[in-house]
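Take a look at the structures listed below.
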Structure P
C-alpha cells in the first residue's frame, strides 16, 4: 500500500494536466455525495440495468463545448441547463441523467451542478471498473444563458475522420487522446428514440474496458440502416453489436488506427491514457475563484 501511495503522489506531481495536485481522498461532503451518486446507477428498467454509461455521457458532453482558441465553453457554468445547449440534438436523452442526479443536488445545495455532473462522470467510470479519474471541485454555475455556447460543437457521429480531428483539436486533444476518449463507447448504447441509431458497441456495456477497440478490429462490419429512423450504422455479422461511422473512421485513418491497435492489445495502456485524457477534459474552460 505504501508503494502504491507513493506512486500516486509522484504521478500527480508529474501530471501536466493540473497546476496543483488534488487530494487523493476528496474532503467532505464529496465522499458522501459520491456514495449517493453510486446509489442512482442501478435502475432495472433502463437499458442494461445501469445509468452509469449515460451519466458518463452527461459529463463528457458538458465539457465538449470547449474551444481552446477562445477559452470558452466547457463544464464551467453547467450551461446544459439553458437553451440552446439543452436542445442540442447531441444532448437528447441526457435529461434522464440530469433527473437522476437532481435529488442529490437538492440534498447538497452547496455543490454546483457543474461539479455534480462532472463528479458523477468520474464516479461512473470508476464504478464500471475503469481507471481512477483525478477530479477537482470549483466549477461555478452560471445564473443565466448569457455565456451558453452555440449548438453544433459536439461530434457528429455520421462524419469522417477530418471532422473528428477538427472537433478534438478544438478541444485541445491530439490523436492519441482522441482515440483514448472515444474508447468510452465501450460502455452504454445508442437509442433510436434519442439519436436515431440503435444498439451497443460491446457485449459488456456496463464494464469499462478496451473491448471497443478489440471489437472494432476483429468483427466483420457491414453497413445497414436502423429501420425506424433510416439512420446508417454498421453491424457485426449477427447484428448484435454496432459501430457508428466515426468509429469506423478510427480504422480508416492511419494515425488513429495506430492507437486503436495499441489499445486493443494493451488494456492497461488504454486505461492509463484514458484517465489522463478524461481528467484533462474535465478541466477544460474552468475559471476558479482565486483564494
Structure Q
C-alpha cells in the first residue's frame, strides 16, 4: 500500500488528535494520502496521467467536514465543485479516479441521487468512480467512456461495539462479508478493460479470487441500475424499510433509555443540519443538470 484515501465519516472518531496521528503514521511509513484538506494526488507514468481525488457525502453524517478557515477536514462531496475539478483535470490531460464515500448503509441499491450525479459527471468528462460506505456491494456500470462502481463492499471490517453494551451494536451479516477489488487497465488516459476480483471475509481469513456467486450478485446489482426510475426508487424504499424494521426489532426499552442523552440529541441535530447541506450539494446540482 503506497496511497490511501482518507475521506470517510470516521476519520474524526478520535477527534483532531486521532486525525493528526493518522496523517503522522502514514507519513512515517511513506504512504501518501488524498481526500482531506482539499488535496488530490496527480501521477504521470508512460502515456498515462491520473488524478486521484476523494470526497465524503453529507449523507454519511460525518464529523469534520472541510473547514475553509482552518483548512482541516475531509473533502466535501459538493457536486458543483467536484464537476469543476473533473473538468479541470481533463483539460490538463488527467484521467480522474474519484473515491466517493456516500449512500445508505446495508442497501444494495445506491441512492438514486448518486446515480444521477455520477451519470451527469460522465456526460461531461471521462472518469472513474469507485464508492464505499454502504458496507455491501452495489452495481457497476459504464456511462459513455466512464466507469462507475457505486460500492465495492465492506472489505475488512469487524463487528461494531460501543461502551453502552456488551453485545455488538452491529454484527457483520453475510452481505457485509462480501466485497470486490476494482482492477483497471488504463492506456492513454482511457480505461481499456477492468476486472472485478471478489473478496470474502470469513471468520478466519480473507479469501481473494474467483468466486462465481459474488460475481453473479454484482452482475445482478448492475442490472438493477438500468431499471425504470420509479420502479427503482420503489424497490429501494422497500429494502430500506425492511432493513430499518429489522434493526428496530433488535432494540428494547433499555436500548432507548441508554441513548437518551446529550450526545444522542447532538447526533440528531447534526443529521438535520447535514440534510440541508446535502440538498445544496447534491439535490440542487441534480435539479440544475436534469437531462
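If you line up P, Q by distance in nm of label points 7 Å out along Cα→Cβ at positions 190 and 206, the top spot, with the largest value, goes to Q. With distance in nm of label points 7 Å out along Cα→Cβ at positions 198 and 230 coming out at 3.7, pick the structure among P, Q it was computed from. Matching structure: Q. Can you tell which of P, Q yields 21 when relative contact order in percent (Cα under 8 Å, 6 or more apart) is derived from it? That value comes from structure P. I have -11000 for helix-only ellipticity at 222 nm (-39500 (n - 2.57) for each DSSP H run of 4 or more, over all residues; to 500), calculated from one of the structures P, Q. Which structure is it? The value was obtained from structure Q.
Every number in this text was worked out from the coordinates using simple rules, so none of it is lab data. Nothing here was measured: the structure is a model prediction, and the numbers come from that model. Cβ atoms are built from the backbone, for glycine too; each structure is taken alone.
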